1. With helix-only ellipticity at 222 nm (-39500 (n - 2.57) for each DSSP H run of 4 or more, over all residues; to 500) derived from the coordinates and found to be -9500, which of 1, 2, 3 does the value describe?
2. When you work out distance in nm of label points 7 Å out along Cα→Cβ at positions 65 and 169 for each of the structures 1, 2, 3, which one comes out largest?
3. Figure out for me which of the structures 1, 2, 3 the number 1.03 belongs to, where Cα Rg over 2.2 N^0.38 Å was derived from the coordinates.
Structure 1
Amino acid sequence: MEQKINIVVLAGTARAQRESIKAARYVAEFGRKFPELEITFVDPVDFNFPGDGNDPEGKDPRYSEITAKADGFFIVTPEYNHSFPGTLKRMLDSELANYVHKPVALAGASNGGWGGVRAVEALVTTVREMGLAVTFTSVYFPRVQTLFDEQGQLKPENQELYERNLTYAYTELIWMAKTLKWGRDNLPRQT
């Protein structure tokens, strides 16, 4: 039996009023439909990242362990002021070695009509510098506050679109995760 691929879904903010958490939870739950995946959901409110950077005192050991075991990532970021939140940057900065040659899919969320596209664009440069390989299929949640009901469930009229978009995104992420895992396991590391 083939070993499952461990995909870590990262929620991008700890903000109390965050609407993007609904999209992040939906992305994680959708990923659980793929039998070859094991999904680990990371909510930054459950972790502690003191200080800045990749220094030992700036790490949360639980997050270090999760990222070490990850075969890939799916980041769901809200757009704040045309970029991604400092919470996400701080979380990502804490672990550099655990990202090298692993794929990452990106999703954006916003209260406006752009769906977090500017946050995703800003994030591409950052995650690339960290050694992550960015997929080309991103998912956007515009007017995120209207897409989900009070219980955080995607409204029925939105399901077809997001099921299709997330199927494309996860299919590419799975392919890249398998390919890069094989490379990490069988080829000399190039950094």
Structure 2
Amino acid sequence: MKVLFATTNPAKVKKYAKKLEEKGIEVLTIKDLGTNLHVEETGKNAIENACIKAKAYYNETKITTIGMDNNLFIEELSEEKQPGTHVRRVNGKELTDDEMIEHYTNLVKENGGKLNAKWVYGMVIHNGKESKEYTWSKSHFYFIDKPCEKRNPGYPLDSISIMPEVDKYFVELTEEDKKKSSNKSNEDDVIEFIAKNI
């Protein structure tokens, strides 16, 4: 069974591909197919954007497609300043990983050196006939203004995100550290959702 993951983010693919392979599901990427649409992500939330991506790439390839998006909310910021669906797009510009780290560390500096944050994720699987949706969140962590030198390509904010239970950057967490998190890992639930719905 093959499924297309409609993302150019290597970290998103890496996170799920191996476990899906164990279930007999081969994950294809946009890069594998040599196709890259320009999809306008005009949704109001993660699910809507995930749906837009999944449908657009299904229509282009006719392969069952996974669309995924994530929204960022920061406790200390007013509603109009929330990144929300525009985590990587700031003032109309698509930021690189390094530019994201610079932008968000500056935001942290402007707001006292520490910002409490929450990620809300949306995933949609579209097979041409119907769309299945799944959403989850990760909270209880914070950003600081001193980035770790280590990087997670595709997830640059892991270099400024701190897990309070172990006082370490996300990018440095071991599997043992992750078990101590008050954020229960949804990875297995996400894998089950994909396996059941493709």
Structure 3
Amino acid sequence: MAEITAQAVNEFRKKTGLGLMECKALLKEADGDLARAETLAKERGLKKAELRAGRAAKAGRIEVYIHHDAKSGVMVELNCETDFVARNDEFKQLAKDLALHIMAANPQYVRREEVPEEMVAEQKRIFMTQVADKPENIQEKIATGKLDSWFKESVLMDQQFIKDETKSIKDVILAVNSRTGENVSVARFARFVVGEGR
């Protein structure tokens, strides 16, 4: 078993933002391997973040992004559990990044559950029509794959983050959720473009 030095614990703490005792325990479990300990932290952090998802998020902030030509903009409501986290720089940066992302990627819904069932059924019908010439035993699978791609274009949480396409928006929010220890979630957003109003 490798000896866990104070320097290794401090280095790991700076990297992850976790408490000293948690850092030491993770490093011990990973036998001093920083990369392995970080993987363990992420795995546990995300699991904890998913458990927090049901907690009430009644604090937060409204972020507004106006494009430089003043002809388009976004307003997004990002929630958390306490004002302390709402004032946190990482939380504020997430709100800014989400507003910019929404401006660029133009999602229609926050989550899949918000997409009307009739719209999902219609999209699936269209995709089934498109694959009608394929073998019958794989039509459903292809249509489901196309529907999944459609969700990734239309639903904010499923979209690839414009600043790092290796992560989805859900992954980015879960990471902040994990580091803050609070339920962080997008409540709603509105995207405005001059001339596209009523």
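The numbers here are math on the coordinates, done by the rules we state, and not lab data. Note that the structure is a prediction, hence the values are computed from the model and not measured. Cβ atoms are built from the backbone, for glycine too; each structure is taken alone.
1. Working through the options, I get structure 2.
2. Result for distance in nm of label points 7 Å out along Cα→Cβ at positions 65 and 169 over 1, 2, 3: largest is 2.
3. On the way: 1: 0.98; 2: 1.03; 3: 1.27.
Working through the options, I get structure 2.
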